[in-house]
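So, here's a batch of structures to check.
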Structure I
């Protein structure tokens with residue numbers, strides 16, 4: 001049985017992990033979810049690495065919500081670098097799902113955006129693990145997770 005790791009944070013103002021779990025369960029079966037929660041997004045990389053190396057996860061999702069300040073953006077960049085390094089160290093995909101708090105105009109839009117982005121990335125995670133051929137068919141189609149897709153440049 002395949003294993004999918006889900007790591008979210010207590011810093012986020014939306015329960016991103018619960019959304020990911022719910023969407024994965026809607027996508028299909030044949031996998032076990034192992035979920036962990038860490039304080040902030042700088043803790044995501046090592047938590048995902050541990051799930052991959054110690055729990056045998058075949059893929060992981062790293063869910064975080066950087067704040068609106070410039071230091072938050074810098075820390076998010078550093079966290080992203082750590083997630084990429086963990087992928088290279090484990091030869092395993094870690095799907096980074098960050099929703100920056102200043103992407104939305106208000107709290108209602110932030111919840112909407114978070115739910116949509118997490119659900120779309122969870123569907124991608126499932127497809128990457130079980131149906132990679134579906135991802136190939138989506139190549140070049142201008143997909144965006146969260147806000148509207150931009151579509152392909154050439155039709």
Structure II
């Protein structure tokens with residue numbers, strides 16, 4: 001996979017995520033129950049958290065170091081997600097949306113500057129990017145669409 005192919009794949013998944021909540025009102029986006037007790041706003045804050053994690057961990061991987069384990073730091077992925085969700089729960093929707101777009105722009109810029117050899121073959125770097133982004137977005141886009149359909 002070339003860097004451009006990876007960026008295209010990332011952007012297609014991103015566009016699909018954005019389309020999943022397009023046209024929703026603030027009331028709809030802040031109504032709990034989309035995934036567990038999470039609203040669309042909470043899901044978008046969660047997506048931003050994982051893009052932030054990618055931005056934090058990919059440089060560690062490029063230094064050939066092992067990123068810290070979530071089990072050791074937080075008690076596991078679910079505990080990490082719960083902690084980050086609680087930290088962002090009271091943010092206004094406008095701030096969550098601004099963070100979502102700004103973090104995604106930073107991520108794209110970072111990937112554009114990343115060494116090609118980390119992207120053109122299966123590496124820890126590319127695996128981390130995939131798990132935190134383009135394989136993660138569809139899960140939440142599907143949940144948002146399913147919730148919208150149930151509540152139409």
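Taking relative contact order in percent (Cα under 8 Å, 6 or more apart) as the criterion, the largest value within structures I, II is that of II. Can you tell which of I, II yields -22500 when helix-only ellipticity at 222 nm (-39500 (n - 2.57) for each DSSP H run of 4 or more, over all residues; to 500) is derived from it? Structure II accounts for this read-out.
Taking distance in nm of label points 7 Å out along Cα→Cβ at positions 63 and 119 as the criterion, the highest value among I, II goes to II.
Out of I, II, which one gives 2.5 for distance in nm of label points 7 Å out along Cα→Cβ at positions 47 and 143 as computed from the coordinates? This figure was derived from I. Looking across I, II, the calculation of FRET efficiency 1/(1 + (r/R0)^6) of positions 15 and 95 (r between Cβ atoms, R0 = 25 Å, to 0.05) that yields 0.65 traces back to II.
We did not get these values from a lab; they are worked out from the coordinates using the rules stated. What you see is a predicted model, and the numbers here were worked out from it, not measured in a lab. Cβ atoms are built from the backbone, for glycine too; each structure is taken alone.
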